[in-house]
Structure P
Amino acid sequence: MSRVVPIRLAALALVGLALLLVPIAGLLIRVPWSGLGGDLADSGDALRVSAVVSVLATTVAVGLGVPLAWLLARGRFRGRGLLRAAVLLPIVLPPVVSGVALLASLGRTGPVGRFLEVFLGFTLPFTTAGAVVAAAFVALPFVALVAEAGFRSVDRDLEDVAATLGAGPWRRFRRIALPQAVPALAAAVVLGWARALGEFGATVTFAGNLTGRTQTLPLAIFFELERDPEAAFSLSLLLVAISLLVLTAARRTWAR
C-alpha cells in the first residue's frame with residue numbers, strides 16, 4: 001500500500017507548519033541578544049510570580065480536575081452533558097470574560113467574595129492568591145478534558161475482575177484505573193501548567209498587574225511591549241524556552 005502523502009495535503013501541511021514556525025523565527029531575529037542577560041535579570045519578580053502562580057494553579061487544577069474527569073468518564077446520571085459543558089466552558093470563553101466572571105463572584109461585592117472578606121478576613125482580587133485562582137480557572141478544563149479521555153481508555157475488565165476479588169471502588173481506582181491513566185494524566189498536568197503559565201486576560205482583570213505580586217511573565221511582556229519592545233522580545237523568548245523544555249521533558253517521560 002502506498003504511503004505517499006497527496007501533494008495538496010502536503011502543501012497545506014507545509015503552510016500550517018510555516019504558520020507555526022515563522023512567528024517564532026521572527027521572534028528569534030528580533031531578540032536583542034547582547035542585552036538578553038540584563039532583560040532577563042530585570043524580570044526576576046515576574047519570573048518568580050509566574051513560577052509560584054503556575055505551580056499552585058496546576059496543583060489546584062489537577063486536584064479538582066481529576067475527580068471531575070473521573071465523574072464525567074464513569075458517572076451515569078442525568079445532566080452529565082450539561083456538567084461537561086460547564087466544565088469546558090472556560091476553554092471557549094474570552095479570557096477577559098473569565099476575569100469579569102471571577103470578579104463578579106469572588107470580588108469584594110460578589111456573593112462569595114463578600115463572605116470571604118466578612119467571615120474569613122481576606123480578599124482575592126489583586127492578590128497573588130487571586131492570580132492563582134484565575135490561572136486555575138482557565139487551566140482546570142484542560143486537565144479535566146485530557147484526564148477524562150485517559151480514564152475512558154482504562155480496561156474495565158480488569159476493574160471487574162478486581163471487584164470480584166473484593167477490591168472496593170477506591171482501591172480499584174488507585175491500583176488499576178489510575179496507573180493505566182498515567183500517560184493521559186501526565187499530559188493533563190503539562191497542558192494545565194502550560195495554560196496557567198500563559199494566562200493573561202483573566203489574571204489582569206481579576207488580579208491586576210502588580211509588580212512582585214500578580215505581574216506574571218505574560219503581563220510583564222504586555223507592559224514592556226509599550227515601554228521597551230526589546231525587553232518584551234527577550235521575555236517572550238524566555239517563555240518559549242521554558243515551554244519547549246517542559247514539553248520535551250514530558251515527552252521523554254511519556255515515552256518511558
Structure Q
Amino acid sequence: MSSPEAAGWEGGGPVIEARRLFKEYPSGAGRLEVLSGVDLAVTGGETVSVVGASGAGKSTLLHLLGGLDRPTRGEVVLGTWYLSRLSDDELSRLRSRLLGFVFQFHHLLLEFSALENVMLPLRIRGVEEEEARARARKLLEDVGLGGRLDHRPSALSGGEQQRVAVARALVHEPLVVLADEPSGNLDRANSEHLHDIMFELAREQNVAFVVATHDERLAERTDRLLAIEDGVLAPIQLEPLG
C-alpha cells in the first residue's frame with residue numbers, strides 16, 4: 001500500500017465519512033442491530049460530538065470509523081481511502097498515519113516516560129529518534145507538561161495522564177482524532193482543562209475531532225452535536241448551561 005501522502009490527499013471535502021453503516025452482533029434472539037444505516041461526514045478541523053445512552057452504539061461507531069472493527073454493511077472513507085478495500089495490515093498502517101485515538105482509560109505504557117509514550121507513534125512509523133523526541137517534547141509542552149517529560153504514568157495525576165494521551169494522539173499530525181469518553185474518569189476541573197487543550201490543539205492543527213461523550217459541557221462546545229438512538233444519528237440542540 002502506498003502512503004496516504006502519495007495518494008494525493010490535499011484536503012477538500014470530508015476527511016472522514018460513514019456511508020450507510022450497519023453493524024450487527026449475534027445475540028440470543030438471533031442478531032442485534034446496533035447501527036442502522038448511519039451517515040456522517042466530517043470536514044478538516046471540525047469538532048463533532050456524539051451522545052446517547054450507554055449501549056446506543058457510540059463506541060461501536062468510533063471503532064468502525066477508526067478501522068478497529070468492520071461494519072456489517074456500508075463504508076467508511078478516510079481521506080482518499082475506502083477502508084473496506086484494505087487488509088488488516090493496510091488498515092493498521094493507515095491508522096498510524098491518519099488517525100489518533102483517545103480513550104476513557106489512557107492506555108499509556110507504564111514502563112515508559114511521558115515523553116517516550118508520545119514518541120512511540122512516530123518511532124513505529126520510522127521517524128528518527130531525534131525528530132520524534134523534538135515533536136513529542138513540543139506537544140507535551142503544548143499540553144502543559146513540559147516539566148514532567150521524564151515522569152512515568154504512575155507519577156502523573158489522572159488529568160496529566162489524559163493530557164499525555166491527547167499529545168500522543170496528535171503527535172503524528174493525523175487527519176482525525178477519535179475520542180471515546182476522553183474525560184469520563186476525571187473530575188470537573190480536570191475535565192474542563194482537558195477540553196480546553198483538546199479544542200485549542202484542534203484549531204491549531206486543523207485536526208477533526210469526533211467525540212463520544214456523556215458530558216454535556218463537552219458536547220455543547222463542539223461544532224456539531226449528534227445523538228445516536230435506535231441505531232441512527234440525528235442532530236440535536238442543547239440548551240445553554242447556566
Calculated from one of P, Q, FRET efficiency 1/(1 + (r/R0)^6) of positions 119 and 151 (r between Cβ atoms, R0 = 25 Å, to 0.05) reads 0.10, and the structure in question is P
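One of P, Q was used to calculate P(r) over Cα pairs in 5 Å bins from 0, in percent, giving 1, 6, 10, 13, 14, 14, 13, 11, 8, 5, 3, 1, 1, 0, 0; which? Display every interim value, and only then the final one.
Values: P: 1, 6, 10, 13, 14, 14, 13, 11, 8, 5, 3, 1, 1, 0, 0; Q: 1, 6, 14, 18, 19, 17, 13, 8, 3, 1, 0, 0.
For P(r) over Cα pairs in 5 Å bins from 0, in percent, the value 1, 6, 10, 13, 14, 14, 13, 11, 8, 5, 3, 1, 1, 0, 0 is produced by structure P.
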Working back from 15.6 (mean count of other Cβ atoms within 10 Å over residues 79-86, computed), options P, Q, answer is structure Q
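Tell me which of P, Q gives 27, 45, 26, 3 when you compute P(r) over Cα pairs in 10 Å bins from 0, in percent, for residues 63-102 alone.
Working: P: 27, 45, 26, 3; Q: 30, 64, 7.
Structure of origin is P.
Work out the source of 4.5 here, i.e. which of P, Q gives that when distance in nm of label points 7 Å out along Cα→Cβ at positions 95 and 175 is computed.
On the way: P: 4.5; Q: 1.7.
Answer by label: P.
Name the one structure among P, Q that distance in nm of label points 7 Å out along Cα→Cβ at positions 55 and 87 of 2.7 was derived from.
Numbers: P: 2.7; Q: 3.9.
Considering all the candidates, the number was obtained from P.
Suppose helix-only ellipticity at 222 nm (-39500 (n - 2.57) for each DSSP H run of 4 or more, over all residues; to 500) works out to -24500; of P, Q, which structure was it derived from?
Details: P: -24500; Q: -10000.
Computing helix-only ellipticity at 222 nm (-39500 (n - 2.57) for each DSSP H run of 4 or more, over all residues; to 500) on every structure in P, Q gives -24500 only for P.
Of the structures P, Q, report the one carrying the highest value of distance in nm of label points 7 Å out along Cα→Cβ at positions 183 and 215. Kindly include the intermediate steps, with their values, before the conclusion.
Values: P: 4.4; Q: 0.4.
Largest value of distance in nm of label points 7 Å out along Cα→Cβ at positions 183 and 215: P.
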Matching 11.0 (mean projected area of the Cα convex hull in nm², for residues 15-158 alone, computed) against labels P, Q points to structure Q
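FYI, it's all coordinate maths here, none of it is from the lab. Since the structure is predicted, the reported quantities are computational estimates derived from the model, not experimental observations. Cβ atoms are built from the backbone, for glycine too; each structure is taken alone.
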